[in-house]
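Every number in this text was worked out from the coordinates using simple rules, so none of it is lab data. What you see is a predicted model, and the numbers here were worked out from it, not measured in a lab. Cβ atoms are built from the backbone, for glycine too; each structure is taken alone.
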Structure I
Amino acid sequence: MENTITLNKKFNHPIEKVWEAISDQEKISEWFLKADFKAEVGYNYTFQDPKCTVTGEVKEVSKPNQLDYTWIVGGTTTETSVSWILTQDGDTTVLDLKHWGIENYADAAPNFFASFNEGWNKCFASLDEYLSSIHAQ
């Protein structure tokens with residue numbers, strides 16, 4: 001069983017725009033989930049939509065290169081971790097996402113892994129669409 005999701009994508013947008021999209025609560029709410037979020041170490045955030053609530057604590061902020069937080073799905077007490085690493089590559093930004101600790105779900109880990117993997121892939125597609133839409137403005 002895999003315990004870590006790792007995704008990598010190059011975005012044709014400056015690192016500052018990608019950083020804002022993943023760290024500003026209004027922007028997160030536009031492309032991801034409704035957010036009560038601040039990119040401040042120790043901030044207890046909430047992401048929610050009609051089907052799911054996620055809470056956690058911001059653990060590391062290194063603007064505009066790294067954002068780490070814990071991830072607790074509503075209805076569970078299981079804590080996993082998410083890390084966003086951004087690297088400038090010329091006029092583009094490379095984004096590496098890592099979500100680990102999924103084995104903490106014990107017997108349900110394979111189901112959570114599949115769900116998270118699908119969700120993060122959709123998340124990357126939504127982020128790309130969002131960045132393209134604001135870049136075109």
Structure II
Amino acid sequence: MSKFVKEFKEFIAKGNVMDMAVGVIIGGAFGAIVSSLVDNILGPIIGMILGGVDFSGLSVKLGEATLQYGAFIQAIIDFLIVALVIFCIVKAVNKVKDAAIKKEEEKPEEPAGPTTEELLGDILAELKKK
């Protein structure tokens with residue numbers, strides 16, 4: 001049993017697991033921001049464009065059951081909006097990263113100094129002079 005605990009501790013202590021945990025936490029917080037953007041800013045604008053249509057109230061009664069297809073349509077629309085916003089944000093971040101990489105690549109290389117052999121040759125020449 002102690003081998004299992006040891007392996008588990010090693011697994012948890014690995015950087016990848018910690019990075020993933022941080023990513024999940026930040027992703028959750030980012031999800032709240034994107035949801036707020038969709039619900040409070042983009043949703044009303046799209047609702048105005050579509051004539052104030054709120055699909056979530058659409059349903060049809062099938063005997064005893066009610067089929068709420070409008071909520072499904074609204075969920076699809078919300079998903080597409082969230083996906084579009086995330087795509088735009090990721091595209092902007094990638095553009096900034098690419099610009100930083102390009103700037104890094106454009107840096108001129110420092111001139112190379114003398115090699116070890118050249119330095120030893122210079123030392124030998126100086127020693128021969130003396």
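Structure summary
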item: Test item: helix-only ellipticity at 222 nm (-39500 (n - 2.57) for each DSSP H run of 4 or more, over all residues; to 500) calculated as -24500, pick one of I, II; result: II
item: Per relative contact order in percent (Cα under 8 Å, 6 or more apart), the highest-valued of structures I, II; result: I
item: Label whose coordinates, when Cα extents along the principal axes in Å is calculated, return 110, 55, 20 (choices I, II); result: II
item: Among I, II, which structure scores highest (criterion: distance in nm of label points 7 Å out along Cα→Cβ at positions 11 and 91); result: II
